[in-house]
1. For structures 1, 2, which has the highest computed value of relative contact order in percent (Cα under 8 Å, 6 or more apart)?
2. Once distance in nm of label points 7 Å out along Cα→Cβ at positions 9 and 97 is calculated for all of 1, 2, which comes out largest?
3. For the read-out helix-only ellipticity at 222 nm (-39500 (n - 2.57) for each DSSP H run of 4 or more, over all residues; to 500), a value of -10000 was computed from one structure; give its label from 1, 2.
4. Can you rank 1, 2 by distance in nm of label points 7 Å out along Cα→Cβ at positions 17 and 41 and just name the one with the largest value?
Structure 1
């Protein structure tokens, strides 16, 4: 059976982080210029997709054993690819991809987050 990232809507993530459940580790894979344009206050780790290497990513991810991870980017494409890479490299057992990314968050949850 092939392991793939689970999809998560912005509404689901909003409910998750505002619930009594343990919050996931949120990883933003956008580039620094994009983060300067728009960011979310609850992101735990920034890993620009251009900086991804097994050594670099594992040094950050392995600090959080048994945690759940949600990956986001601008629209959900790079984050999906990164989430799949995490699974393929056995760095996580399960991971969620934020569909619509930060753009969807701005549209549906918090319009104060700039769109670009």
Structure 2
């Protein structure tokens, strides 16, 4: 089951050292209802390896504002507490799975460093 990410716990979750995936959503959002079950499935698949959670933007405006969430669903991918990727709008399970694999691999970190140096 996906974690509940809130204004009061997101910094602690990001500091845990594991890759983190946060789905920013709202109950009234149609596309969010399509992404929600995918996030839940991925949370089960990656349990113990990646922290995957959901953040209701109506109830947690601080974390949404900190990351500039303007459209939902938006899914952010973190490695070592740093934002490394995002998906705005609905996407397939395989698209989310690919992004999770990239943010949890050492290769992604090397590519990020190389990109920043160029």
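Rule-based calculations on the coordinates, nothing more; no lab input. What you see is a predicted model, and the numbers here were worked out from it, not measured in a lab. Cβ atoms are built from the backbone, for glycine too; each structure is taken alone.
1. When relative contact order in percent (Cα under 8 Å, 6 or more apart) is calculated for 1, 2, structure 1 comes out on top.
2. By distance in nm of label points 7 Å out along Cα→Cβ at positions 9 and 97, the leading structure of 1, 2 is 2.
3. 1
4. Working: 1: 1.0; 2: 3.2.
Result for distance in nm of label points 7 Å out along Cα→Cβ at positions 17 and 41 over 1, 2: largest is 2.
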